[in-house]
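Listed next: structures, encoded as structure tokens.
Please treat every number below as a calculation from the coordinates, not as lab data. This one's a predicted model, so the numbers in the text were calculated from it and none came from an experiment. Cβ atoms are built from the backbone, for glycine too; each structure is taken alone.
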Structure 1
Amino acid sequence: MPSTNQSVSSLMPEAKKIKPLTVLVHWSESREFTEETLYDFNEFEKKALEVAKRNPLGGYDKTKVTVTFDNEHQHECRLDLGCGGNDQGFAEHCLSTERYYRQHKGDVDKPWLYDKHHQQLIELINTYELNHSFVDLGRLQVKQVEEQAKAEEAAKEEAKQQERERAWREHQQAEEAFQETLEVPQWAKGVIIATLTDYDAEISEPYAGEFHTKTLKTIILAWSKHSRNLFPELRKACLNHPETTFLNDPEKSVEHRERFAMGEGYYLTDTKYIRYGWQIKKRNFYREDNKARYVPLGEIAISE
């Protein structure tokens, strides 16, 4: 879809084709162009195409220009140089605008196509002598750049996914080995665990409402002699490790009681905890034959 940026141009009485000669770049978000600099038209078009190809996965560089033709007619507009349906240069911008008009001029839901100024703009574009071959070649190059960039992104994501799966398998193996050597007292009914988590920006999708965390540290603080949820017990266990000692202070921690279907039950956190941070929680042993399976891989800080 062509850029919808408004173009401003003086009326041309002649119906003959006129040729663009120069482009004055007033300003640009791209470092490829210098502000208030005059470029030969063909030079500008080549540079603009290269700038557009540098944005293969979205985004664009806004560029304000004035194009002067061989009869001194001037056309001022803003180009959004980028892939994904954005502009690739002045000629491509004009041809896309005209093509969009032809494709949708019968659509009743696009009244702006019949605006007087837009009609005049289309008439003017039809008088411009533009290099269609260069535009077609540029569109082909942009398509190739887009496909290559998407393929590279897909390959990177696949590699990341494989790495995550490998890391998870290694973690599982290490945790199983840890549990096999763990000696859980016969009297223990549960274990109190401290977990430090952080926001995982790599796999989170905030625009889709998906927020994921990653575990930075796990500490086995204490065994529990009962299955009740008691915050004094959690606070006492915090004293077994220097990094969690501060959570023993009621003013520096928060008690959570999530006794609903999707809740996490009873747990203690630091005051800044929102999805991630320090969390102290008890896991009860529901099976007596293999209590170690409830204990995650972590640092043991249980006091004797």
Structure 2
Amino acid sequence: ITMDEYVKAKTFTVKDPDNDTYVKFENAYILDRYRPKPYFITGDDGQKKRMDLYNLIAKEGLQQLGLMIFYTNEKGKHYQALLPNQTADGKVWERYFEDIHAIDKEEKNFVLKLSYVLSREFSYQVYKNINGGKNMKDEAGTYGSDICFPGTDLVTMANGSQKMMSLVKPGDQVLSINPKTKQTTIVKVKELAVHEAKNYALTRLVLISAEEKNTDKNSINLSAKVLEATPNHPMTTKSGLKKIGETEIGEQVLCYNEAKKAYETFTILDKTEKAGGVQKVYNIVAGGGNTLMMNGVMVMQK
């Protein structure tokens, strides 16, 4: 798909997605419904979104140019994106990523929901890199022995509330969870270790829990977590004890699902690693337990 075709196709609309499965434009392009039914995705906020997928096809030669995404929020507002085919020019891909992130600024978690749907349709690997194929490790970051979290990460306190890591004090009480029994215990903070400000490398995980609500698997409750930590911080997955930087897309990690008020496994949907900018990083030294809950995700204590 060329840039001109990409821009032109973004003007194509489907008036009745419930019934229009095959729509022609300018006698040169076709939108052919990708799957029989739309996705309905309900997030942590309880709001239901709709996503319809159509193949964009050039009539001449029936070449597939991309995948058109029509997204409707709970207020009926429509958004549109076009995932180019794999042979598209790099400039087209750049434009695509600009477009979806522009939508994400207006429609919270659009990219997350799109990532989930595309991972369902094309496997985890196809859409794992939200950054457009960029190798985030190319950005210079400080790697070292410090095992820590950014100050903005949230630790779960004894009463279930969350507190920014940078504000935790000795004597505070936090939750620790047994990964096997899912039983929680209250432990006291002995020390908050603070490491000098550097441009630390950070691993960022996006984890999701998706519950399909019917046999058609097109209505989904979607919960999500985002966790950042230095790549060497330990955490437990179903595969065993690993550094966060060594975890892989598709692995499962114990998290707290606020909607269900229960601990359950979430799946790593996306993983990136990059320099996090010059900042201090922090770690809790606790008087008991082996784990902490950071941003609702279970991690090991240092």
Structure 3
Amino acid sequence: MMRTLVEEDDLSTKALGRWPVFYYGMGHMLNDITASCWFTYLLLFLTEIGLSPRNAATVMLSGQVADGFATIFAGELIDRFGHFKIWHGAGSLLVAVSFSSVFGGCLPCKIFASSSCTFETVSYSAFAAIFNVGWAATQVSHMSMVSCITLNSTSRVALASCRNAFTMVANLSLYAVAFIVFSVINGKTYVDVQNQYRWIAYLSICIGCCFVAIFLLSTKEPRLKVGIHGEIRARISWVYWFKRVLYYQVALNYVLTRLVVNVSQAYLAFYVINDLQMAQSAKALVYGQFCPL
């Protein structure tokens, strides 16, 4: 038994091949492509279909608040129960359904035949919250798999790098899809605007789901790596991190970076269309220019 454990630990410290790394990188494509669409076009979409800027901001805020809480709970539950691929698959399903419900139109408004702005805002906010809950479950499960797939530090770097590479692929894919849709469909009427964003959302989901399916079929469920040669390490309490200066340094750097990126991403489309009076396709073309950066 001891020999088997040692052999397994030796295998887990070996570098991964190219294909396992490649398949792992695909796993976050749905999250990346929908998140890119979310921050780029959500506010623009909601205001173009008639919501006030305040109500549109409420929808966005509800999603971000849900994401903040869901990330914490998802991490705790995954630590306790494992089953990364189940969490990933369930989260991806929530992302696909709720994302299509937001950009596909207000479904509850149609069901209850309501044209109330308050009801519409609440409906969009509910789906925004569900989207971010699913997004958090997928993100946490996918990121935490790195530590369990291998103990080899070089392979862990390769896994994270491949994941980041597919993030850029997702962004470029979204803006390519958006450029085609905005060029083909002229969004002059309310119906045309809805069709534009509906097609962008549906095509983005199809692309992302294809990559997620490949990831789930090609990646084995990882088991928890307890250490080399059977070494068991005690679980670190979450309070421990609040006592580390490095935690605050990394958190501050990440928060400020995401703030700049998200604000720029959310408001650039308004500037391009409302202030510069550029063509509809510029909403995708301008973003595509900055995407590799």
Comparing 1, 2, 3 on mean count of other Cβ atoms within 10 Å over residues 34-41, the highest sits with 3
Computing P(r) over Cα pairs in 10 Å bins from 0, in percent, for residues 162-201 alone for each of 1, 2, 3, the value 21, 37, 31, 11, 1 comes from structure 1
Computing helix-only ellipticity at 222 nm (-39500 (n - 2.57) for each DSSP H run of 4 or more, over all residues; to 500) for each of 1, 2, 3, the value -26500 comes from structure 3
Highest-scoring structure on mean count of other Cβ atoms within 10 Å over residues 82-89 (candidates 1, 2, 3) is 1
